[in-house]
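Structures given as structure tokens follow.
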Structure 1
């Protein structure tokens, strides 16, 4: 693990010359083009007018850039912020990982923003989310669920005394975030990230940026919440919930509703985290088919992926599969 602090780069205060009141960020590159197209189709079907901005996961975005006009998105263009995020990733990993470029959300063109992982299908208009940015510093989709804690912290974190039990239990999934520009300030971001390095051994770093973002949120002195926490609250009358595709059809009812806190609620996101990637057996099969010239292109997602029919609906929404 590299413990060298990120280089000190001087940035202007947290503002943007082309700011917009609201917008949505997504993080992608050409390697996950099919997953991204499915996300974009679902997003634009239900949110035709919300400004959308691609944060490049890496520099290989030539194919994605060809889709700008089709899906009406801009591309994040502050190379210094992206470089800083890459350097911060080296504090926690032996090589650069683009997941930490989510940090760019707090230093981009949108005053209030939503960040969404592209391994999701969006099933509802998202305008409601910007209202919540006025009430809380950070709102995620899911948090404070005991079984999710293992994807952020290891049990030993409780013995460090660095975070309170409530801060640890927040353990939010960072695939969907509502916030506002500047709430993770740029001027002290390198120092804040360095503060978290001693906790790296207690972080679930297979989830990449998720532990660090949790740390930055819960130690920010701003209020953190989640849509799961707010279900049933008058601040969130929509009561939408996220559904993990790994649960398959068993918890998903007709019309895309699911039970949450004892009531049936509408699903606004289907999330394929951890269940869409190709298995080793599938990769070997592809290699064989390629050798035999039976198949030219690798499968975009696992043929065993749960709710694969729904994903294919959005991947091929405007074309034949």
Structure 2
């Protein structure tokens, strides 16, 4: 923005010098010095001061220019653009956690200046009228500048909103510790399973880390978190075709549809991989085992019944020695 305004002021100096608009010529010389200095404020992160000084410079400039050269010059258009610019700057300031002045406190000034210069231009002949061609060039230039800035700001807001929606959706549907989807995300899998044709084979497996409470009690919760993350990574590596989620605590759920390989063989391979893994934490290696309860989806089965079927197999494995796959 500094670069654009600097170029505009340099161009205006030439025009005002040719047509003898001395007050605006002097002001534009000061404006050039102003916009040469502004990047230093940005570099020093004085963004609030930068916005305020730019705000005053534009208001003063446009408040002087329209009465001097007339309404047809189009300088007043910038006053409309600054309203949107203020909201954008407030958003940036709040995002960066800077002290900001609410836009609503600053907006009245450019609106009042716009109305004032309109009234003046209607009732008073400008002392430095410019040729029609120059006025047209000014109007086109200011419209292009204002619309370009507005288009950039609005596009930025759209991008920010869409990114925020994606981030919020991801946070709502994913477990923060492991990065895996959570049980709310898995509801989509269950819905698709119930809507599928009966000929499509689907399965779920509930997986529990054996004696996880004892690990937390003896080694601490940070160690437990490291184990959860490592086990989650193993699930991703060993079951790339499956849907995986953290079901809650030390429980995970894996589900799939018409697998290319036998899911029971895949899960048995996963159980062995976890058993053989060594998880480093604070200079020590830890090992864990998992118990898996497996259930195929059966026609006309409800979600709760399906999960309960896998859960029964899980507890059957827990009660018969752990570290096993029951199906």
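Readers should treat all values here as calculations from the given coordinates under stated rules, not as data from a laboratory. What you are looking at is a predicted structure, and each value in this text was computed from that prediction instead of being measured. Cβ atoms are built from the backbone, for glycine too; each structure is taken alone.
Side notes on the structure shown:
- Highest-scoring label, criterion being relative contact order in percent (Cα under 8 Å, 6 or more apart), among 1, 2: 1
- Identity of the structure behind 7.9 (criterion: distance in nm of label points 7 Å out along Cα→Cβ at positions 23 and 247, calculated), options 1, 2: 2
- Computed -0.62 for log10 I(q)/I(0) by the Debye sum over Cα atoms at q = 0.08 Å⁻¹ - originating structure among 1, 2: 2
- Computed 2.4 for distance in nm of label points 7 Å out along Cα→Cβ at positions 63 and 135 - originating structure among 1, 2: 2
- Structure from which -22000 was derived, helix-only ellipticity at 222 nm (-39500 (n - 2.57) for each DSSP H run of 4 or more, over all residues; to 500), options 1, 2: 2
- When distance in nm of label points 7 Å out along Cα→Cβ at positions 119 and 215 is computed for each of 1, 2, the largest belongs to: 2
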